[in-house]
Structure 1
Amino acid sequence: MDLITLTLYVGYFLLIIGTVGAVIGPLTKDPFKRFLNIEVPAIGVCLIFLAYNQTLALMTFLGVNAILTLVLVRTIIKNEELEE
């Protein structure tokens, strides 16, 4: 098994397990733990893009994911401040 195939299978595994984990979840109220459950499938998608050598798709996904991460973390912090 070469490295590309291994990367593809690891990406599929992370995508499936991460999606199931985000749907079922640890049943926690902490928004940061919920946010981390969403990041696992995102890493799986990045690995799948990398295995298929979709460079433009990978760069676009990483750029959008970085912006969304900043927005979601800021929203979670503001929400916690407003609840207090």
Structure 2
Amino acid sequence: MTPEQFREIQAELGWTHPQTACELGLSVVSVKRIATGTQVITDQTARALVGMLLIHNEGLTKKFAKLLDKYHGDTKMSGK
């Protein structure tokens, strides 16, 4: 994934850098570096972001949040 693709998905999701960091389990500084191309986008980060885009595009965000709460209750989605 390129920084441009990262920013494109981020924009499609309507996420700010802080929200992206929260959703992907990264620091805001890392998200800013990824978006500008000064930090490598790991395969894990790319896969997670694409997965979140799929969940968003299929209208499954609320169902995903419910399952996440059930199986990993200490993790909170930012509520999109």
Structure 3
Amino acid sequence: MGKSQESKTIAYQDILKAKSYLLELKEWHEALHFMTHFLEGKVRRNPQEMNACAEMFEVVYQNFDVLLFDIGEILNTE
């Protein structure tokens, strides 16, 4: 037989945090889906539209980075 693995107890609050992060990621996924249509190469966009898209991307990118860090902290705690 193989070695037995230690099991880790996950606090209910951590499960709720992970669920919250997943919901947030789903919302950002929807925003990114919109951006792919917005950045379609066949359509010319004015500078204001491009600036709005760049700002939205920056917010998504920063928020995603924070979410990844936070969920990593939850998963790596012992």
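Any read-out appearing in this document is the output of simple, stated calculations on the displayed coordinates, not a laboratory observation. Given the structure is predicted, the values throughout are model-derived calculations rather than measurements. Cβ atoms are built from the backbone, for glycine too; each structure is taken alone.
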For this session: Taking 15.4 as the value of Kirkwood radius over Cα pairs in Å derived from one of the structures shown (1, 2, 3), identify that structure.
Result: 3
Problem set entry | For 1.2 (distance in nm of label points 7 Å out along Cα→Cβ at positions 42 and 66, calculated) the corresponding structure among 1, 2, 3 | 1
For this session: Compute distance in nm of label points 7 Å out along Cα→Cβ at positions 18 and 50 for each of 1, 2, 3 and report the one that scores greatest.
Result: 3
Problem set entry | Source structure (of 1, 2, 3) for helix-only ellipticity at 222 nm (-39500 (n - 2.57) for each DSSP H run of 4 or more, over all residues; to 500), computed value -26500 | 3
